[in-house]
Structure 1
Amino acid sequence: MASAPLFEALRLAYNKDVSDGYWGHKTSTLNFCEEDYAVSYYCAEVCNTFTNLLFLWLGFKGVHNCVSQGHPRVFLIAYTGYVIVGLGSSAFHTSLKYPMQMVDELSMIYTTCLMVFATLSFSKPPRFAVVLGTGLAFLAAFITLYYHMTKDPGFHQACYAALTATVVLRSLYVMETQLRPALTERNGVKAQAILKTMWIMVGTGLGVFILGFFIWNLDNAFCSHIRHWRRQLGLPWGALLEGHAWWHLMTGTGGMDYISLRV
């Protein structure tokens with residue numbers, strides 16, 4: 001076939017999987033299906049690292065919008081946390097060092113706690129906001145200490161899922177019980193269009209999250225087969241089979257949908 005020589009011309013072979021690269025011995029408790037230092041001596045997981053650029057771009061865009069449009073400070077902090085998630089994840093996947101793993105995973109918890117605060121404190125008195133903020137600070141501290149002691153990824157994932165579900169469910173409740181009546185009273189036709197857009201954002205965000213999680217689990221379950229297929233395809237085509245990288249892209253998109261929805 002005429003396309004075969006072109007495919008081969010655009011194909012680069014992976015390096016052999018090596019235990020150590022520029023950053024030395026791996027100390028992280030987690031490792032992913034992307035082969036370590038198979039693309040670059042200086043970056044352990046290239047695809048998992050560079051897909052975090054989406055977090056940085058969306059986070060900086062959100063910070064700019066908050067500053068230019070005068071949104072509440074809590075959302076500015078949340079978008080800043082989004083940037084920190086991207087930076088922490090990049091550092092973790094580049095080095096596979098345990099401290100960077102903690103920055104990556106705990107920044108996800110802290111940023112989601114901020115969104116829980118913004119969601120639950122909406123239209124509540126200041127005293128409630130203080131109590132809620134204090135409680136969430138203690139919760140974040142407990143998660144940090146417990147996860148550091150146990151190093152159980154299932155615990156971290158369960159906490160992150162519970163916090164995210166809290167944000168989503170509370171946002172839907174506020175949207176239907178407070179926002180819908182207020183918008184309908186002002187302009188019923190326009191209200192329907194706005195709420196339809198918001199529901200599309202909810203469905204899209206949730207669907208992207210679930211799809212990303214499904215792809216990542218396929219990556220875990222069939223890692224040896226997927227690695228073999230990647231090496232057969234070579235670079236850059238094999239990068240399309242990096243399940244955790246797709247998880248980054250999808251959670252980046254879905255997470256931004258929910259922050260934007262809450263703003």
Structure 2
Amino acid sequence: MFNCFIVDDEPASLEIISDYISETPHLFLQKATTNPRDILPLITAPGKNQITFLDIDMPGINGLELASLIQGHTAVIFITSYPNYAIQAFEKDAYDYLLKPISYARFLQAVIKVKSRLQTAKTNYVELDNQYFLIKGNKQGEIIKIYYQDLLYIESLHNYVSLHTLQGKYIAYFTLKELEYKLNKENFVKIHKSYLINIDKMSTFQYHEVQMENGAKLPVGSACRAQLQMQLNTKLLTTDRRANKKGDH
């Protein structure tokens with residue numbers, strides 16, 4: 001079962017996508033709204049198998065901005081009248097980009113794509129708990145245990161990822177988005193379209209790059225910088241004291 005959300009400032013579009021969801025097995029409409037702010041707490045709440053259909057041109061928070069806020073919590077499918085935002089949409093790890101008017105056949109194609117990619121992730125991702133996860137290795141029947149505390153960062157290699165750990169690196173058949181969705185832990189942050197890092201294993205952050213504990217220097221993408229900074233601020237030590245004035249002892 002997939003829980004679905006729709007955010008679109010056009011009521012007619014909300015109605016069409018709502019009808020499509022009701023006609024499709026294994027889809028359940030959780031909420032449809034014209035106001036992006038109404039849906040944000042629901043999408044970012046813990047949950048699995050979520051699909052969010054997002055318009056782009058909306059007042060207040062546009063669809064691209066909202067996609068950045070909910071990234072890692074839900075699969076995103078954009079629904080829009082504007083073809084010129086496609087590149088930005090896929091930079092937000094969108095699963096698909098549908099142009100209005102949207103036929104049921106095209107809607108179904110996008111949903112099948114989401115199901116297929118998430119099912120691939122489940123096939124390769126054997127177990128997940130609070131301390132470690134297991135992935136399938138390259139050898140027949142091989143299972144590899146990776147502790148979260150040992151995982152430094154994950155690098156995208158198109159249809160594969162390289163998991164860099166304290167013990168070495170492992171290649172796994174995932175996309176970066178799939179692992180981001182699966183891990184969904186607050187200390188794993190996407191810093192670039194090609195990198196997801198464990199901020200507990202980060203040594204320094206200097207606006208355009210981070211350095212990890214193993215010495216690796218990784219780029220920070222402009223689209224990810226604000227989210228990374230926000231995450232780091234939760235761990236930043238500050239003082240309530242005012243700076244000493246001249247003459248103070």
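What follows is calculated from the coordinates using simple rules that are stated; it is not laboratory data. Note that the structure is predicted; figures quoted are calculated from it, not measured. Cβ atoms are built from the backbone, for glycine too; each structure is taken alone.
Observations, loosely collected:
- Which of 1, 2 yields -25000 [helix-only ellipticity at 222 nm (-39500 (n - 2.57) for each DSSP H run of 4 or more, over all residues; to 500), calculated]: 1
- When distance in nm of label points 7 Å out along Cα→Cβ at positions 141 and 229 is calculated for each of structures 1, 2, structure 2 gives the greatest result.
- For 15.9, 51 (Rg and Dmax of the Cα atoms in Å, for residues 101-220 alone, calculated) the corresponding structure among 1, 2: 2
- Structure from which 23 was derived, relative contact order in percent (Cα under 8 Å, 6 or more apart), options 1, 2: 1
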